Structure I
């Protein structure tokens, strides 16, 4: 007869953390409850599983053998439960960066509800859209260089870089006559300096020294800073079309740079089998096609 599941769970947590107190916090019970479970398990098995070492506990040889199997078994159970949750829930979780969510996804979100009223969308923020470390995320919207995307990736949107600032900034720091003039002006950066380095390279400007200026993760913050006259930024067409149309920022040059970056759809392993995920994928790609057509 197998020991109780709660006793085995208490043992596995204590073995993994090396502490009855840590196991208790993990399982939201008292250290005394963990101790009782372990003592009962040792009596039932007729062997010592732990020996004390100060405040911590150390596995015995028998305890080590049981721990290896217990950790593996509970890991398999957790994987199975996560898989079931993904296949039974009717909500699709999408991880996407804040500017894509605000500028591309939000203006289209009611269309998804109209087409698929029985499927929910949950959009979770991520500053690293390639990461897939969030539990139960079905789709990740990745922002990457077009040249570095793997073969077969689903492209949603191409982005072209342009230099933008506010009229107030130009009044204060201008005039800006050539791209090289920007090397001597306050520049704001997103994530790293590569956006500006790529832009200067495309404009034929040699950057003599390392670029300086504050770095921000959120592109919405950069747009706010540019609109308030804090510096010049690399904006991405077509995401900034509305900012330009409403005059919050202006283009400094008429550059026509071939798209360098894009947003791509990445489906978490196992999620593509769900009908709800397939509906979301089809909708996202259809919206992308319509947007491309509208720009033609």
Structure II
């Protein structure tokens, strides 16, 4: 069994991540390769990562940015592995048996098709400018296996997962959505509609690049824009119906309160943004839920 480690690179120094992975592969003599694809990073990051060209199996540079979905699909062109292990470039390995944990699970569960390992962030409170993204990660993303198994598809993320090549050849990421947001859940729902199980294990990657509050809110807007386009498609709308935000959106529309909610949201939006951006304190993530719902309703006026 051969593993292809796939790392899309965009404006980040991946030298430590690659070094840690290579140490484990060499020390344990795993049949594994590492492929990097740079999605048109800034020149400074290309220069930083240039040393890796001789340390990985393949390092591909793209002449234009193609986005989160297309770049993951592109790894199929270069992969020689039976399984593809996808990692975000801003991750850090914290277990010297990280790759081995996946291999062990596959060997013990030969029928497995997709495995999600999880994610964590630093336990230390960040400064106020980075608090919102950190709090969202702690409360909504860094879930233990027991919680993830309650909703195995909705708990799936693309920062750290492994998938059988044959499965990925049949079910890839929807390339219509290039920007940030909900492409991971759409992919998970595509797996669900094809009766492909997602297994969950405790094998987390540490996320070391927590965005500042303002940048995170911009990414939230981008994600809502992507979701609104998904909901405009009847088939995709049906697939995304289990998502919490979509459930709230559909309920508001069904009971005829969409217009009233939008009017109220336009009045409250500056206050909500101020609360979300202020940083430390008792930031209630329900404000973020309200913010996303208001943006989504506006996008679909």
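Coordinate-derived values only; no laboratory data. Everything numeric in this text was worked out from a predicted model, so none of it was measured. Cβ atoms are built from the backbone, for glycine too; each structure is taken alone.
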Next item on the list: Match the computed value 27.1, 85 of Rg and Dmax of the Cα atoms in Å to one of the structures I, II, and report its label.
Entry: I
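For which of I, II does distance in nm of label points 7 Å out along Cα→Cβ at positions 235 and 259, calculated from the coordinates, equal 1.9?
That value comes from structure I.
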Next item on the list: Name the one structure among I, II that mean count of other Cβ atoms within 10 Å over residues 67-74 of 14.2 was derived from.
Entry: I
Check: Given a computed value of 0.55 for FRET efficiency 1/(1 + (r/R0)^6) of positions 179 and 267 (r between Cβ atoms, R0 = 41 Å, to 0.05), which structure among I, II does it belong to?
Finding: I
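Here FRET efficiency 1/(1 + (r/R0)^6) of positions 19 and 227 (r between Cβ atoms, R0 = 41 Å, to 0.05) has been calculated and equals 0.20, so which of I, II was it run on?
Computed on structure I.
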